Each structure stands twice: as structure tokens, then as C-alpha cells.
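Each structure below is given as C-alpha cells.
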Structure 1
Amino acid sequence: MKVKIIKDQCIGCGSCVAVEPDLFEIDDDMKSKFIGDIDKVSLEKLIEVAEICPVLAIEVYDDNGKKVYPKE
């Protein structure tokens with residue numbers, strides 16, 4: 001799996017941090033940053049957090065590199 005934060009879209013609102021502080025933080029640029037262990041989090045949990053982002057700045061990819069959220 002892979003999590004990608006689209007920095008140009010991120011507004012630094014912190015909704016991802018509020019929901020999963022062990023997985024995300026706000027970096028020095030006031031943008032979201034994934035800090036979790038990708039091997040210890042489920043695909044479903046990552047999608048759940050990505051769905052909370054008001055600007056769809058969190059992309060989630062499966063083990064095959066296919067984007068699963070947001071859907072195209």
C-alpha cells in the first residue's frame with residue numbers, strides 16, 4: 001500500500017491528524033504528512049481517513065499500485 005499527500009491541495013486543516021494522530025501529523029509547511037507504519041495499518045483505515053479530508057488531498061493506493069481512493 002501507499003499513501004500520497006498532494007501538498008498543493010492540502011490546506012493543513014488537521015482533520016486527518018484529529019482522527020488518526022498515530023498516522024498523520026502537520027509538518028513545518030503546515031501540510032499533512034503520513035508518519036504511520038504502512039505495514040501496520042489496514043487499507044480500510046487509510047481510506048476512512050482519506051474520506052475525511054475536505055479537499056481530497058490524501059490518495060490511497062493498493063499493493064499493486066492501483067489508486068483506490070479517491071476513485072477516478
Structure 2
Amino acid sequence: MEKAKIDRINALAHLAKERALTAAELSERDSLRREYIVEFRRGTIELLEHTWIQTPDGKKHPLPKKGKRPE
């Protein structure tokens with residue numbers, strides 16, 4: 001996510017502490033937050049998909065997906 005969008009999320013958060021946000025500002029904030037969460041999840045999943053576990057015997061295994069047991 002671009003820095004400008006993150007800055008806008010923060011600016012709206014500061015405004016919300018000072019006064020009530022307008023309907024347009026609330027809509028913009030919610031839209032930006034959803035976009036941020038999607039980007040965060042995508043990055044986290046990508047990181048976990050490229051994570052390997054090395055056992056004491058030196059073998060490397062990919063991190064198992066949730067619900068699946070390693071073989």
C-alpha cells in the first residue's frame with residue numbers, strides 16, 4: 001500500500017479523535033482500512049508460503065498449511 005494512503009488513514013484517525021467524521025470521511029476511512037487489511041493478509045500469506053522449517057537432522061520442510069499435519 002502506498003505511503004500516501006497510510007498517511008491518509010492516520011490523518012482520518014486523528015480527525016476522528018478531534019471531531020466526528022462526516023459520512024464521506026467515514027466511507028473513505030473504511031475503504032482504506034479494508035484495502036490495508038487485504039494487503040497485510042496477502043503479504044503475511046506470501047511470507048508464510050516461503051517459510052521453511054529445518055529439522056535437527058538437516059532436512060527442510062515447507063511450513064504446513066493450517067489444519068494439515070506434517071508427514
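When FRET efficiency 1/(1 + (r/R0)^6) of positions 8 and 56 (r between Cβ atoms, R0 = 41 Å, to 0.05) is calculated, the result is 0.25; to which of the structures 1, 2 does this value belong?
Details: 1: 1.00; 2: 0.25.
Computed on structure 2.
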TODO: Have a look at 1, 2 and say which one yields 20 for relative contact order in percent (Cα under 8 Å, 6 or more apart), as calculated.
DONE: 2
- [ ] Have a look at 1, 2 and say which one yields -5500 for helix-only ellipticity at 222 nm (-39500 (n - 2.57) for each DSSP H run of 4 or more, over all residues; to 500), as calculated.
- [x] 1
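With FRET efficiency 1/(1 + (r/R0)^6) of positions 24 and 48 (r between Cβ atoms, R0 = 25 Å, to 0.05) derived from the coordinates and found to be 0.10, which of 1, 2 does the value describe? Write down the numbers at each step before the final one.
Working: 1: 1.00; 2: 0.10.
Derived from the structure labelled 2.
One of 1, 2 was used to calculate Cα Rg over 2.2 N^0.38 Å, giving 0.99; which? Please report the intermediate quantities before stating the final value.
Details: 1: 0.99; 2: 1.76.
Working through the options, I get structure 1.
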Open item on the list: So if we calculate distance in nm of label points 7 Å out along Cα→Cβ at positions 16 and 32 for every structure here (1, 2), which label has the highest result?
Closed with: 2
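Computed from the coordinates by the stated procedures, all read-outs in this text should not be read as laboratory data. As the structure is a prediction and not an experimental result, all values here were calculated from the model. Cβ atoms are built from the backbone, for glycine too; each structure is taken alone.
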